[in-house]
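K.L.:
These are the structures, in structure tokens.
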Structure 1
Amino acid sequence: MDIDGYGGGLPVDGEPKRKEYFIKGTEPTGPSAIYQKLKISHHDSTKLANAVEVATGDYDEKQYIVFKEDDPVSNDGKNRWQDGINAWIDSQPDNAKFKPPTDTYNGTNQVVINIKSPSDQSQVNDNNVTVSGEVISTADIDSVQVSLGGSTKSSSGKDFSQTFSVPNGQYDIHVHAVDKRGTSSDRDIHIGVNQPYQTPTPNPTP
């Protein structure tokens with residue numbers, strides 16, 4: 001059957017291919033793992049997207065052919081297998097597709113709050129409500145404050161999980177996060193405890 005000329009998987013459009021014999025049942029069923037779609041920063045196309053860019057969708061996807069091998073016999077820390085691969089890549093006229101970015105873009109000064117549980121406008125069938133999620137930033141997280149039912153609880157670090165005991169009713173959940181640079185962000189969601197959440201009806205004005 002025809003297979004990819006680089007990695008031996010199924011052929012990939014626009015890339016070289018070759019023929020190889022297989023015992024039935026051992027033939028490849030998908031493309032080679034060397035074909036990788038990477039998330040590239042919108043702000044710098046020579047760098048990988050950082051966690052904030054990924055969380056906000058502020059990136060481009062681009063496919064690269066990634067050749068990476070370890071040297072199993074090296075005893076001096078030098079990877080001669082990879083050196084040989086890199087020398088071959090440098091000899092190719094169209095070698096940009098073999099050279100994926102390795103550095104991550106760090107210029108995004110933004111904090112993103114992702115509340116994983118509960119979901120917005122959901123019904124929580126328990127008077128003990130646990131609010132959990134993560135804060136995404138290119139800097140370390142200094143503090144996270146979670147407020148529910150008139151009570152506020154604080155923590156540090158990117159992951160947070162706080163439990164509040166509240167009676168049945170409608171509640172707003174507010175999360176405020178600050179990173180080590182002093183950059184802050186806020187996120188609000190709404191829930192019903194032991195009852196469906198109902199969107200407030202706006203009051204008409206004269």
Structure 2
Amino acid sequence: MISLLEGGGAAKKKAPEKVCGLRMEIAGTEPRIWRRVVVRESMWLSRVHDSIQILFDWFDYQTHTFVFDDLRMGSPVRREGLVVEDDRDVALADLDLGNRGRFVYEYHFGETWRVEITVEKTAAVQKGQTYPQCLAGELAGPPEDCGGLEAFYDMLACIKEPDTDLGREWLTWLGPDYAPERCDLEALNRALRRMAKS
């Protein structure tokens with residue numbers, strides 16, 4: 001019988017899995033709409049997309065892309081002048097995030113919501129913790145189909161005047177649960193846990 005250690009030296013020990021701390025901010029918002037999230041480095045990029053959809057209360061109706069310098073990954077596209085590679089086959093660990101420092105997520109081509117993502121730190125996986133996990137954040141995400149950033153701020157101004165025609169129209173469209181100042185971490189983490197199990 002041949003020993004596993006014969007001829008090749010000691011068996012290689014698997015490196016411990018790490019997690020990344022990511023800060024996500026919707027570009028152009030003031031005050032900033034942001035989330036701080038911890039994810040496993042082994043997480044597929046497509047699952048990061050799913051997490052962003054949950055974190056900003058979007059519904060994945062539109063196309064998306066991650067931008068890493070000149071590399072674009074997301075909803076796959078190949079046409080003249082635009083190549084977006086499929087993000088379902090790439091893990092965060094494949095992207096050398098420690099040396100990149102930041103990247104961008106674009107959602108809804110046309111109105112385009114841009115989420116600027118900063119890699120804050122890496123650490124060891126903590127036993128008993130569930131990932132992804134949202135640690136902090138401020139304000140509700142903008143409704144994805146409200147018309148873009150400028151229309152979002154017009155909407156916020158209108159709902160402060162609920163007795164006007166536009167105020168009533170927006171409030172009817174938004175529904176009774178929309179609260180622009182609310183970032184419910186408990187609800188976000190429940191939704192992230194459900195996503196992780198699916």
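FYI, it's all coordinate maths here, none of it is from the lab. Just so it is clear, the model here is predicted, and its values are computed rather than measured. Cβ atoms are built from the backbone, for glycine too; each structure is taken alone.
K.L.:
Could you tell me which structure in 1, 2 was used to calculate helix-only ellipticity at 222 nm (-39500 (n - 2.57) for each DSSP H run of 4 or more, over all residues; to 500) as -2500?
P.N.:
Working: 1: -2500; 2: -7000.
So the calculation was done on 1.
K.L.:
Work out which structure the value 54 belongs to, where percent of Cα pairs over 22 Å apart was derived from one of 1, 2.
P.N.:
Working: 1: 67; 2: 54.
Value 54 for percent of Cα pairs over 22 Å apart corresponds to 2 out of 1, 2.
K.L.:
Which structure, out of 1, 2, was FRET efficiency 1/(1 + (r/R0)^6) of positions 17 and 121 (r between Cβ atoms, R0 = 35 Å, to 0.05) derived from, given a value of 1.00? The partial results should precede the final answer.
P.N.:
Values: 1: 0.10; 2: 1.00.
Of the options listed, only 2 reproduces it.
K.L.:
Right, something else. For distance in nm of label points 7 Å out along Cα→Cβ at positions 25 and 161, the calculated result is 4.4, so let me know which of 1, 2 that is.
P.N.:
On the way: 1: 4.4; 2: 3.1.
This value belongs to structure 1.
K.L.:
Next question. Comparing distance in nm of label points 7 Å out along Cα→Cβ at positions 73 and 153 across 1, 2, which structure shows the greatest value?
P.N.:
Values: 1: 5.9; 2: 3.4.
Max of distance in nm of label points 7 Å out along Cα→Cβ at positions 73 and 153: 1.
K.L.:
Okay, next question. One of 1, 2 was used to compute relative contact order in percent (Cα under 8 Å, 6 or more apart), and the result was 15. Which label is that?
P.N.:
Values: 1: 15; 2: 25.
Only structure 1 yields this read-out.
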